[in-house]
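Next come the structures, one after another.
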Structure 1
Amino acid sequence: MPDYVKVMRDGEVAIITLDNPPVNAMSHHLREPLFAALKQARDDDAVKAVVIACAGRTFVSGADITEFNTPKALAEPSLRDLCALLDAFPKPTVAAIHGTAFGGGLELALSCHYRVAVKSAQIGLPEVKLGLLPGAGGTARLPRLTGPVEALKIVSSGNPVAADKAAKLGIVDEVTDGDLAEAAIAFARGKIGTPLAPVSGRSDRIADVDMAAFDAASAEVARKARGLDAPVKCAEAVRNAITMDFDAALKRERELFIELVQGTQSKAQRHLFFAQREAAKVEGVGKEIEARPVKRVGVIGAGTMGGGIAMSFVNGGIPVTLLEMNREALDRGLATIAKNYEISVSRGSMTTEAKDQRLAAFKPTTDYADLAECDLIIEAVYEEMGVKKEVFGKLETVAKPGAILATNTSYLDVNEIAASTARPRDVVGLHFFSPANVMKLLEIVRGNRTAPDVLATALALARKIGKVPVVVGVCHGFVGNRMLSSRSAENEDLLMEGADPAQIDKVFTDFGWPMGPFAMGDLAGLDIGWRNRKALGKTAPIADALCEQGRFGQKTGKGFYIYEEGSRAPKTDPEVSKLIEETARAKGVNRRAISDEEITERTLYPLINEGARILEEGIAARASDIDIVWTNGYGFPIGKGGPMFYADTVGVKTIVERLDHWHGKTGKEVYKPAALLRKIAEADGSFSASKKTG
């Protein structure tokens with residue numbers, strides 16, 4: 001059996017070291033020997049103080065979420081038992097923090113009398129990102145150190161806090177630049193014989209609280225939650241720390257935790273957590289495949305997309321050669337990049353020095369020859385196959401051997417682009433989402449001849465620049481945009497049959513989407529979809545008519561909605577209502593009242609249906625990969641887990657029945673259930689249980 005807990009002595013100080021690789025998660029097999037070691041140190045008269053430290057690269061990173069909903073989660077001793085033991089400890093206890101003390105790790109540290117951290121350490125309570133709240137006293141103890149408003153920020157956001165800031169907030173008692181063990185032992189020795197004040201017994205930071213300020217902060221949390229339960233429950237739990245005694249607040253925290261852990265939202269968010277890990281596993285790209293070194297990236301195109309891609313790499317510490325066709329376009333792109341960084345400085349999220357360093361990492365050029373030094377070159381030019389091939393033809397002559405050539409295409413055939421070069425093994429699709437410096441998703445498009453080490457490099461780079469990568473196959477629109485097309489096909493028909501843009505958008509936002517499809521189209525620019533439809537020989541009568549009138553959305557002040565100058569708030573436009581009615585009449589459509597339920601079924605179920613087809617064809621390896629694409633790139637509500645997870649919660653059989661209903665009424669292919677969807681329904685199964693992986 002591994003030795004998960006080791007105990008050493010330095011004079012009167014016992015050092016209890018936890019060693020549960022890779023991140024010292026608070027698994028039951030760690031809790032049990034730790035509880036025993038603490039009791040032994042408590043009862044040993046020769047021990048006058050205790051330091052809890054961790055081996056490896058980090059302090060306790062949190063609970064072991066693989067134990068959730070298993071007997072091990074309830075097995076004694078629980079983390080709450082450990083925290084209670086430390087609360088009542090008769091000798092000074094010090095947590096020695098390096099790496100990260102997250103979740104249950106921070107709760108363990110908060111139960112100690114004191115905390116010493118290295119300067120590089122981070123602390124946090126990220127449970128809210130799994131649809132949960134701290135379940136072992138985090139919401140009851142933290143406000144006693146920081147005050148309730150600061151505690152609410154930490155608990156409801158789940159974001160990490162650096163050691164220096166944690167010290168200013170009162171969470172950490174000492175930050176050291178030196179040897180952590182020595183500093184923690186010295187700190188503990190200095191507390192021997194002094195009066196002990198467990199965090200649970202401190203009340204000065206929760207006395208005479210400005211409740212109006214706390215209520216305002218709680219209201220802001222609820223506003224940003226957009227239907228998620230966990231942030232709101234976090235605010236309730238922190239409030240309890242102010243209004244209840246410690247034991248009552250602790251009891252209520254546990255009740256709230258159980259409510260959340262058993263709820264669909266947390267199950268959805270935990271599904272996404274594991275789905276992201278699974279997405280990193282790519283067939284044919286094992287640990288033995290080494291990524292190519294990338295010391296400089298070239299980006300072709302300094303427009304909105306190209307500039308955002310370039311910023312992503314610079315932000316990740318990789319210098320960029322930025323190419324444009326002429327100096328005017330190049331200067332315009334650089335000015336936009338500089339403006340974006342200035343905004344970050346004005347918000348306090350970046351220092352002027354950091355801004356200057358990042359701007360210095362850009363090498364602007366109008367000469368393709370300057371791309372010769374780049375290890376990866378990404379084109380972000382106009383979405384037209386001829387233009388893409390022309391660019392790759394030029395790259396053929398300047399890119400050095402072994403350089404990766406990437407296309408940022410949203411729809412086009414990566415295999416056709418790769419075939420236009422003499423090095424198809426070096427070609428890959430890197431589909432960033434706009435704005436590229438903000439959006440997390442990166443669809444890595446694997447061509448038929450893309451080399452495994454190219455994929456390994458793309459995956460490693462994605463993580464380095466803070467993206468969530470998903471490897472997908474080649475088809476028109478790949479995973480995300482292909483599914484989006486199946487949803488968008490019904491939007492116009494719903495309008496002509498009797499709905500209006502505001503009703504449809506409200507159905508979407510009520511479901512949990514950040515925006516409805518028409519407001520989103522206005523934001524992105526209706527001309528983008530118009531150009532794509534024309535290239536494919538497709539039409540959308542209402543959207544096309546708006547574009548023909550120069551109504552491209554917010555940038556022109558008019559689209560599906562009208563926008564007053566200086567405002568992004570959409571307002572219903574009678575002219576659009578008139579256009580919809582006239583178009584319906586011209587096509588012989590009798591308009592009628594359309595229910596919100598019908599809108600949901602006719603937009604969401606075809607989306608799921610197309611996802612099933614994508615799995616059948618092997619374009620996506622797993623249903624969970626599709627969920628990662630849609631929650632990270634398209635705003636699918638994380639509390640519903642992505643379209644395929646949501647299908648499981650509704651019931652695949654129910655979805656097939658409704659698709660059959662609409663297919664019978666309309667005859668449209670978009671409603672014809674995919675073979676995989678019907679197979680799962682007939683087996684009364686689910687996507688999560690399906691063995692189909694493409």
Structure 2
Amino acid sequence: MSARDLLIEIGTEELPPKALKTLSAAFTASISSQLISKELTFTEIKSFATPRRLAVLVSKLTERAPDREIEVWGPPAKVAFDTEGKPTNAAIAFAKKNQLNIDELQNHIANDGKQDKLCLRSLVSGAESKAVLGELINNALASLPIAKRMRWGASRAEFVRPIQWLCIIYGEEAIAETIFDLRSDKFSRGHRFHCNENLTISSAGSYETILREQGKVIADYEIRQQDIRQQVIALGESLGGTAVIDPALLDEVTALVEWPVALAGSFEERFLKVPPEALISSMKEHQKYFHVVDSNGKLMPNFITVANIESREPQKVIDGNERVIRPRLSDAAFFFETDCKVSLENRREKLRTIVFQAKLGTIFDKTERVAALSQAIAGLLNTDPASAVRAATLCKSDLVTEMVLEFDDMQGIAGYYYAQNDGEAEDVALAMNEQYMPRFAGDVLPTTLTGTIVALADRLDTICGIFAIGQIPTGSKDPFALRRASLGVLRLITENGHDLDLQQLIALAIAQHKSISANDQLHETVLNYILERLKAGYEDNGISAEVFMAVNAKALTKPLDIDQRVNAVQAFTKLPEAAALAAANKRVSNILAKAEGTIPASVNSTLLIEAAEQTLAQQLNAQQAIVTPMFAAARFEEGLKSLAGLQSAVDDFFDTVMVNADDPALRNNRLALLTQLQGLFLEVADISQLVAAK
């Protein structure tokens with residue numbers, strides 16, 4: 001069957017740069033899935049995306065799908081015809097539904113492998129590629145993830161940006177389709193400045209080359225991005241430093257240009273007195289510049305911009321960018337110098353005017369609670385609380401600085417520099433920024449104990465307060481980011497190796513909210529919510545829910561303890577004996593759950609009459625002596641590996657010993673033996689939970 005390349009290009013006004021990759025991927029995926037659903041085969045589909053176009057190139061698309069034979073089964077023949085062979089109502093309904101002549105029904109009987117039934121077999125012609133293109137494109141455009149659509153001119157059509165042209169080429173044939181009130185043809189358009197004219201696309205396969213060589217457009221997003229990366233890196237090296245390429249900024253710049261030309265500019269060294277993060281933020285957010293650092297990682301007075309034009313006088317472009325960035329950096333310098341005149345301590349009163357949450361008071365109130373909670377946590381960690389209390393008291397003061405009001409991503413970072421300027425201790429200054437760590441999954445943790453304490457206190461205050469007023473996250477709604485805060489709490493405790501009890505921390509946090517009455521239900525709800533995040537975190541790391549549930553069965557509340565046990569049980573599941581021992585523990589749990597009367601507290605060795613129970617008792621006693629000190633030292637993985645040696649004795653016991661013996665003394669003694677077995681494993685976790693529910 002013959003096949004041709006297919007090009008579909010949607011030409012638009014400048015598309016939102018931060019959405020371009022998503023729009024392109026969705027458009028390509030939709031075209032691909034629709035072709036597959038219509039059984040139209042192709043060898044490859046490639047996407048193109050620039051600020052002014054979304055396009056796909058489908059290689060070797062068959063001209064039509066193969067014909068298909070379809071079968072429509074009806075009622076069994078014995079139901080379709082009566083004893084005299086006349087059609088019943090069921091047969092008449094089948095004939096009517098499938099537009100068959102009732103007299104021909106006897107000719108439409110087939111066997112489905114079990115019985116004779118009415119059956120209509122027919123040949124359905126395969127879809128023709130050219131005939132379905134309009135439908136495919138309309139469906140793909142309608143399904144794009146566009147938050148807000150717009151209309152333009154007198155048209156009722158809606159899209160993310162006004163559509164200016166449509167180009168559909170199948171092989172060398174221009175396909176005419178009307179989409180969004182525009183008629184498609186064989187014309188694309190070049191670069192807005194270098195080639196502001198129609199370009200004839202002679203064939204679908206020549207699209208990329210024609211745009212590049214004639215239109216000054218690099219249509220392939222990935223190729224354009226790699227070109228930008230290489231240019232920026234080379235310029236950074238030519239300046240004697242290293243260009244820092246933020247992936248998100250690189251994506252955005254790639255989506256802003258069609259013919260990238262990287263240029264290097266500079267700014268006055270006096271601006272380097274300003275916190276580098278503020279300068280970088282200004283260059284990145286407002287101007288889309290890449291910054292450059294020296295061999296020590298310090299900011300250099302240079303920037304790299306990516307123009308969308310190959311200028312005959314590049315220096316003029318550079319001069320223009322330098323003129324634009326100067327007032328931005330001057331603003332940052334002014335904000336910094338002005339802010340330094342007022343200490344973080346003296347800014348605290350302004351926090352009384354900022355509401356944290358209507359029912360939970362102001363930001364000032366929050367700092368008071370966080371300071372008190374930080375003091376309590378410092379006590380639990382046996383460290384001097386002075387630094388933590390001081391840091392917590394000042395931790396939100398930078399919210400009312402000019403710097404943070406202008407650059408919101410400087411929150412915490414600005415506080416660090418202002419605390420240094422105020423002469424605060426280094427760990428107090430670092431805590432101004434470290435209170436927000438980790439900011440996202442996989443982010444770094446605080447480097448100081450002071451920062452860790454304040455980060456913990458801040459998150460716990462928010463979680464407990466928001467839960468107390470009934471604003472529990474539901475579905476995707478989590479306005480106070482409590483899920484992220486909970487994961488942060490868990491990471492701060494476990495990864496820093498702090499032996500802190502969540503139950504105690506939650507009680508302390510709730511106690512700081514004077515307007516909230518503590519109750520067991522609130523306490524339990526918060527505890528379960530945070531621990532549930534622990535479960536989700538393990539699942540993300542490839543640890544099954546069964547492993548977590550095995551540990552969770554012990555109702556532990558110390559995250560570090562839970563983490564050590566979960567990792568130990570995860571390692572245990574990799575042992576060859578694990579499955580059999582888990583199944584045996586499940587059996588033990590079931591037996592003990594059904595046992596009647598009081599089970600003896602210890603095993604009576606004189607009642608061990610079977611060889612298998614004698615062996616098991618001996619090995620249990622030996623293991624008890626081995627693993628008890630291990631478990632006491634939290635060497636759970638080592639202890640479980642030792643207990644794995646019981647598998648053979650446990651299997652022999654269940655193979656040869658009747659637990660529920662007729663003699664009550666023997667029965668109770670064997671139940672005591674099983675209780676001892678279960679108790680050894682329960683020191684770590686309930687491994688019976690590892691057996692998947694049927």
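For semi-axes √(5λ) of the Cα gyration tensor in Å, for residues 393-648 alone, the calculated result is 35, 21, 17, so let me know which of 1, 2 that is.
Computing semi-axes √(5λ) of the Cα gyration tensor in Å, for residues 393-648 alone on every structure in 1, 2 gives 35, 21, 17 only for 1.
For structures 1, 2, which has the highest computed value of mean count of other Cβ atoms within 10 Å over residues 153-160?
1
With percent of Cα pairs over 42 Å apart computed per structure, which member of 1, 2 shows the largest figure?
With respect to percent of Cα pairs over 42 Å apart, the highest-scoring structure among 1, 2 is 2.
Quick check for you: by mean count of other Cβ atoms within 10 Å over residues 41-48, which of 1, 2 is greatest?
2
Identify the structure, out of 1, 2, from whose coordinates distance in nm of label points 7 Å out along Cα→Cβ at positions 481 and 641 was calculated to give 3.0.
Derived from the structure labelled 1.
Each reported figure results from applying straightforward, stated rules to the coordinates on display, with no laboratory input. Because the structure is a prediction, the values reported are computed rather than measured. Cβ atoms are built from the backbone, for glycine too; each structure is taken alone.
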